[in-house]
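Read-outs: derived from the displayed coordinates by stated rules, not from any lab. Everything numeric here is computed off the predicted structure, so don't read it as measured data. Cβ atoms are built from the backbone, for glycine too; each structure is taken alone.
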Structure P
Amino acid sequence: MPTFQFEAIDKATGKEIRDSVDAPTEAEAQATIRSMGYMVTKLKARRAKTASSGGGKKPGRTFAIGGVGTKDLTLFTRQLSILQDAGLPILRSLKLLADMQKPGRLKNCLLDVCDEIEGGSTLSEAMAKSPKAFDRLYCNMIRAGEAGGALEVILRRLAEFMERSQALKRKVKGALVYPIVVVLVAVGILAFIMIKIVPQFKKIFDDFDSELPAMTQTLIDISNLTVNYWYLLPLIPIGLVLLIKAIKLIPYGRFGWDLFLLKMVIFGQLVEKNVLSRSTRTLGTLLSSGVPILEALNITKETSGNMMFERLFQRTSDAIRDGEAIAKPLKTHSIPPFNAVAMLFWTAFVPGVGALLYLTRYKKPVVDDLVVNMVDVGEESGELDTMLYKVADNYDEEVAVLTESLTSLMEPLLIIFLGGAVGFIVVALFMPLIKLINDLS
């Protein structure tokens with residue numbers, strides 16, 4: 001029996017009703033709806049799913065690999081919020097934006113969302129069926145906007161949240177580009193010197209058959225290793241990356257790596273403040289959109305990107321479920337436990353004193369007292385979302401300042417490193433030449 005999707009007005013209360021009814025014909029569907037005390041404003045037969053929806057490619061779709069880029073999704077969200085502010089129906093807005101998209105994953109997902117909405121699904125339900133484009137955070141905020149009747153406000157808030165996150169991410173990546181490029185160029189130049197230049201000097205030294213200074217002999221040994229095992233230059237970093245990925249496949253290993261990142265001497269603060277900024281802004285955005293606190297904490301846990309913070313939000317959620325306020329468990333569970341993998345990473349990256357440094361630093365809380373106090377005040381005043389926004393803004397500024405400071409610090413450090421390396425090579429090569437000249441004279 002066909003299913004008809006309808007929109008109607010309840011004659012008794014005047015409320016708008018959206019529902020579906022099964023009937024053999026459209027006329028009988030209208031009669032059934034009128035008998036329920038509704039005045040029909042729109043009636044449409046729900047389209048049956050065809051075989052192509054199961055495995056074949058649907059009309060208008062193109063082959064796409066991977067997910068949707070954050071930049072494209074942010075732009076789409078901003079455009080959708082503008083169209084909703086202008087009062088366009090949601091289906092028309094989505095079709096308009098789908099036509100504007102380049103062929104790819106996002107266009108395919110938008111077409112699927114349009115089909116689901118035409119079939120009677122709500123926007124959040126339709127988006128939840130395209131997880132490669134719309135994650136749980138996105139869908140829950142849309143659901144909260146639909147429930148509160150303020151979808152355009154939620155979309156605007158979501159667009160602002162994504163834009164702030166993108167701006168912070170671009171700022172951090174941009175600051176890291178310069179030192180990475182300089183290090184790669186330096187490694188390339190030094191490798192060229194070791195492979196091409198130093199062996200030529202070695203031939204000269206061998207012809208004179210004289211005893212070489214310790215510095216020169218060390219340089220020649222390094223050159224011989226580079227010439228014989230040059231292929232290890234790219235293989236060593238690739239092997240380290242693969243090893244870390246293999247360790248992260250085990251939950252305990254991933255937890256140790258995330259703790260190591262949070263407690264690193266220079267970059268640890270940047271990682272910690274970045275995660276705190278993103279997590280507090282996510283939680284504040286969800287709460288201000290009407291998402292329940294437990295659901296908001298679970299979503300924030302999934303989007304934090306660090307296992308220590310996942311553990312923190314999970315235990316805070318459990319404590320709230322047992323009747324506690326959010327501030328106390330947030331402070332209690334922010335102290336990391338001991339992790340042998342984290343200590344192993346410290347020992348490997350800081351030989352000699354790494355284990356001692358880890359033992360003196362690992363109990364430092366990952367959430368500052370500032371955050372706990374702001375959350376406590378927010379709970380007391382009923383403005384928790386506002387306080388979380390202020391915490392996120394504060395950490396955004398700290399991340400920006402810290403990024404600029406690290407960039408300014410990296411420049412002289414790289415210059416000193418390169419100057420020291422080149423100076424060592426020059427002195428090591430010319431010391432025996434000066435000695436030979438003196439002997440000849």
Structure Q
Amino acid sequence: MPKEPDLARVSTGSPSEILSVSALNRSVRDLLEHRYPLLWVRGEISNFMLARSGHAYFSLKDEDAQVRCVMFRHRNQQLDWVARDGLTVEVQALVTLYEPRGDFQLGVETMRRAGLGALFEAFVRLRDRLQREGMFDPEKKRALPAFPRRIGVVTSLDAAALRDVLTTLARRNPAIDVVIYPSPVQGEGAAEKIAAAIERAGGRGECDVLILARGGGSLEDLWAFNDERLAQVIRACPVPVVTGIGHETDFTIADLAADSRAPTPTAAAELVSPSRAALLERVGTGVERLHRRVSRDIESRMQLLDHLQRRLVHPGRRLQAQASTLVHLFQRLAQATQRGFDARRWQAAAQIQRLRAPNLGELHSMISALAMRKRAAIAARFERAESRHARLAASLEHLDPTAVLARGFSIVSRQDGAIVRDSASIEIGEELSLRFSHGGARARVTSNRK
């Protein structure tokens with residue numbers, strides 16, 4: 001047999017021994033935790049409270065009893081649904097005792113809605129098969145109409161979801177007509193009746209979009225929406241279908257097959273109905289823009305009209321102006337013609353004057369006079385040239401260095417040709433070149449007076 005674990009037991013050495021409360025509670029906790037393994041417990045949630053720390057505190061009850069439970073944050077965050085009062089759940093928990101208060105409680109490791117195991121497995125199998133068949137392909141989803149004139153609602157006449165949808169549609173846009181296709185949304189045969197209502201709505205063709213709505217509930221309550229036939233009817237509906245089933249965390253086959261899914265019935269109504277206030281704002285903005293554009297066009301047309309009006313002249317005035325222009329042009333033409341005649345007449349007179357035979361005596365005298373003037377001009381020209389030549393020669397003579405040398409001066413230069421201008425620049429023994437007016441010589445420096 002397996003060995004019993006060592007437990008914190010109450011000492012029985014002496015009946016008069018006194019225990020502390022903490023020692024007693026710790027002993028009882030050890031007994032409970034080792035006596036009961038991790039087990040499943042079924043019951044209804046009551047007094048559910050989610051603390052700021054993320055821990056969940058609640059009670060599980062049935063017809064005859066209840067037990068306190070705690071689900072710590074790291075366990076509670078693993079749930080993909082929201083626990084609340086009234087739900088029947090199954091919890092996997094450890095039986096224990098909360099020592100500070102001596103409360104008997106269950107430490108919950110995981111929690112699921114009652115019956116979720118078989119139903120959820122069936123849901124997953126159907127979802128995966130329909131997904132493989134392409135039932136949920138995003139390419140098959142249809143766009144919702146931007147401005148629907150009539151909206152259909154498939155739900156129960158007694159459902160709170162219907163009131164939420166109608167209230168939302170009336171608030172957002174009361175001008176949209178609403179057609180209700182009643183159908184039970186829970187219970188035996190509900191899936192077939194919902195599918196029939198959708199087929200009826202699609203066959204009548206009186207709506208632009210269809211809302212399939214139902215309030216929240218457990219997985220069993222929403223099971224009518226996990227029907228394959230219903231999914232096929234939704235995909236075959238000639239108008240787009242929007243689902244608003246349960247709460248935000250609830251997903252059904254109908255949600256996956258629909259053209260669009262809203263988290264709640266109210267959100268579905270908001271999704272399909274354009275806001276009247278937003279539309280009025282858009283219309284107001286459009287009217288304002290149209291008004292500005294029309295005003296600009298009118299101002300432009302008025303400017304064009306003013307321009308055309310200035311150009312528009314009475315035919316009589318235009319003929320009068322053209323007649324005046326013709327008279328002016330005729331006068332200019334007459335004046336130009338007269339000037340042309342006068343120029344031609346003067347040209348003719350000049351030609352006639354040139355063609356007249358001259359007197360030979362006069363021509364001879366004229367030629368003689370011109371010849372004399374020519375000779376006099378040539379002689380004067382030569383005199384001016386000779387005088388200028390003499391002045392230039394005198395200037396050159398003054399500038400000629402040989403004339404300076406002729407007066408007894410000489411030019412002293414080094415061997416490289418540089419002119420010596422200062423005795424301080426020559427050295428004793430240096431050979432110099434001397435140039436005179438006639439010829440030259442070489443000399444060697446024997447002394448230097450600086």
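Data for the structure
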quantity: Winner on FRET efficiency 1/(1 + (r/R0)^6) of positions 195 and 251 (r between Cβ atoms, R0 = 41 Å, to 0.05) once structures P, Q are ranked, highest first; calculated: Q
quantity: Rg/Rh (Cα atoms, Kirkwood Rh) - highest-scoring structure of P, Q; calculated: Q
quantity: For 88 (volume of the Cα convex hull per residue in Å³, for residues 35-74 alone, calculated) the corresponding structure among P, Q; calculated: Q
quantity: Ranking P, Q by relative contact order in percent (Cα under 8 Å, 6 or more apart), the structure that comes out highest; calculated: P
quantity: Which of P, Q leads on Kirkwood radius over Cα pairs in Å, for residues 331-370 alone, largest value; calculated: Q
quantity: Of the structures P, Q, the one that 3.9 was derived from, the read-out being distance in nm of label points 7 Å out along Cα→Cβ at positions 139 and 179; calculated: P
quantity: If helix-only ellipticity at 222 nm (-39500 (n - 2.57) for each DSSP H run of 4 or more, over all residues; to 500) is computed and equals -23000, the structure in P, Q; calculated: P
